[in-house]
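FYI, it's all coordinate maths here, none of it is from the lab. Worth saying up front: this structure is predicted, and the values here are computed from it rather than measured. Cβ atoms are built from the backbone, for glycine too; each structure is taken alone.
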Structure P
Amino acid sequence: MITRRALAASSAALLAAPTLTRPALAQPAWPNGPIRIIAPFPPGGSVDTMSRLFQQPLSAELGVPVIVENRGGASGSLGTAQVARAAADGQTFVLVFDTHATNPALIPNMGFDTRRDLAPVLLIGTAPNMLLTHRSRPWRNMEELVAAARARPDTISYGTIGNGSLAHLGMVLAQRAGRMQVTHVPYRGGGPLALSAMTGETDLVAATGTIFVEHLRQGILRPLAVMGPRRRPSLPDVPTMAEAGLPGVEAEAFWGLLAPAATPPAILARMEAATRRASEVPEVRERLTTIMGIEMRNEGGAAFGAFLDRQIDIWGRVIRENEIKPD
């Protein structure tokens, strides 16, 4: 029989025994399968072009296939919503354009919160929007265009990638500065806009110029002004809007990578580093800077997040003040 004294001694021995620590659970390897980059615009635009430009270098950096999926619609918000709701396992990212900063003020029911549901990974680059005209149109500079627009209000048309894009908002500012009225024709992404620009479907095109390299080289489009603080190195003879007599018209597009908000910090850091290294591949950098005219920024998560906050605040105010509505 077990006596009380023996039971007490046994309990004391158990309490005095060293506590055994449970071995730490191994963290799952990442990446553990193909990585998806959602391009939330149709094929042919700058987001699609950049996503596919990064595809192979990122695959080489991370050792897994990188798949680009076009999920266009609602100024990029449909594809972005898909990523906001995706599993936060580092297997899904989205490459956003400047509409990412204007959509919150334009589309109240996007199905996700831009700041809360997405984590910034890397601000890849920026580029000023430009105003261009088809070679069949008569205007050689902004002075001639402004005079024509004032003489015949709303008879001159301009195309953009969509309502609320920074090119559109830049033109809203330009009309106010130039005391003129022109008609906006929104397209559903850079691909459709590029096709229309080729045929002169609209009188003017407001865009970054990143997808109009051949149009410019062949003389199909004639640049009139840059919506930025300085001239573009590749087009030194094209004035800024301020130099052309329209002060305060600055609208710089941006491209950046985001992930679902709860993605582990270690994965975000590795993806940031991999994307940064991919952007430094000579062929990639040459295409982005020399051909597409993008200024490389390569600013990480915290800096990109602060940049997005500023853009959302600035352009949200322009949208509200001018009562701009979605398509």
Structure Q
Amino acid sequence: MTEEKNKTRSKRYEEINEKKVVEKEIIEKEENSSPLVKILVVIGLILVIFFVYSFHICPNIINVKEYKVESNLLPSSFDGIKIVHFSDIHYGTTINQKQLEKIVKKINETKPDIIVFSGDLIDKNIIPTDDIQKEIKETLKKLEASLYKYAVIGNEDDEEIFNKTMEEANFRVLKNESLLLYYKEKTPIVISGFNNIDSNPDYMKMNNKIDDINPVGLFNIVIFHESDAIDNVIDNNPSLILTSGTLGGKINIFKPLFLPETADKYYEDNYQINDSKAFITNGLGTTGVNIRFNNNPSFNLYRLYKEEN
């Protein structure tokens, strides 16, 4: 009986020792491979976080970028006026009607006096059905400006659809023209809008007489879609340039990356060029690969103030 017990114990000891040897081998293998495994796990987690954030989180966070604009050319009646500037909706990609409603609500919360849209309404890869046009029109119609709502066409827009949709949303579409804006007193400001899809817009129009008034020396706002067209207007000395088309480069790591060809030179948020202040909005939607990283959708809010001499 004792001999049988000893044999059983001996067998158990052998099994335990074999198990320990196996466990030791497994531990040694894990220790040898753990640095590589850890690196692969970390890389995998980073990629997962990057894709989740870039495709699903960042494109849905809307920022408001506020700027103070001072000029001694601004009439006293326009002192303190607020302009909201938005662009690049690219409807049908990351922006649907629900998201556009959210944008409209956020813009209205700023209580703007003037609203400016600088192009790219419906994404080029989306078929602009009657339902889509109706959704956009009915939503943008809810934008509230105490004075004016203006729009210029983008390089991806269908001109007929763009004009019809924006006009039915109560926007004045500026088609290579300059207008006088009056508010409370006799001294106006000038607003000029240009169509970058035209091969050769006449940018000199902003310096031509408007209703027998010489616009030179008046506060002049000029609007167009493609940021690199800044060089086409700068010699005309506009006071304020509002443009877009960069999407902030989609990915921003130290500087905007994956910029369109039309934003090769001008892609930062703002520039001071001689006496002209130029602002580029990062836009609200996406196009192509529907991704944003470190570059939230945004619209700009400008507060205009008269600068005393």
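Using distance in nm of label points 7 Å out along Cα→Cβ at positions 196 and 260, single out the structure from P, Q with the greatest value.
Top value of distance in nm of label points 7 Å out along Cα→Cβ at positions 196 and 260 goes to structure P.
I have 26.0 for mean count of other Cβ atoms within 10 Å over residues 84-91, calculated from one of the structures P, Q. Which structure is it?
Traced to structure Q.
Consider the structures P, Q: one of them gives 36, 29, 13 for Cα extents along the principal axes in Å, for residues 164-211 alone as calculated from the coordinates. Say which. Before the final figure, lay out the partial values.
Details: P: 30, 18, 16; Q: 36, 29, 13.
Label of the originating structure: Q.
Given a computed value of -11500 for helix-only ellipticity at 222 nm (-39500 (n - 2.57) for each DSSP H run of 4 or more, over all residues; to 500), which structure among P, Q does it belong to?
P
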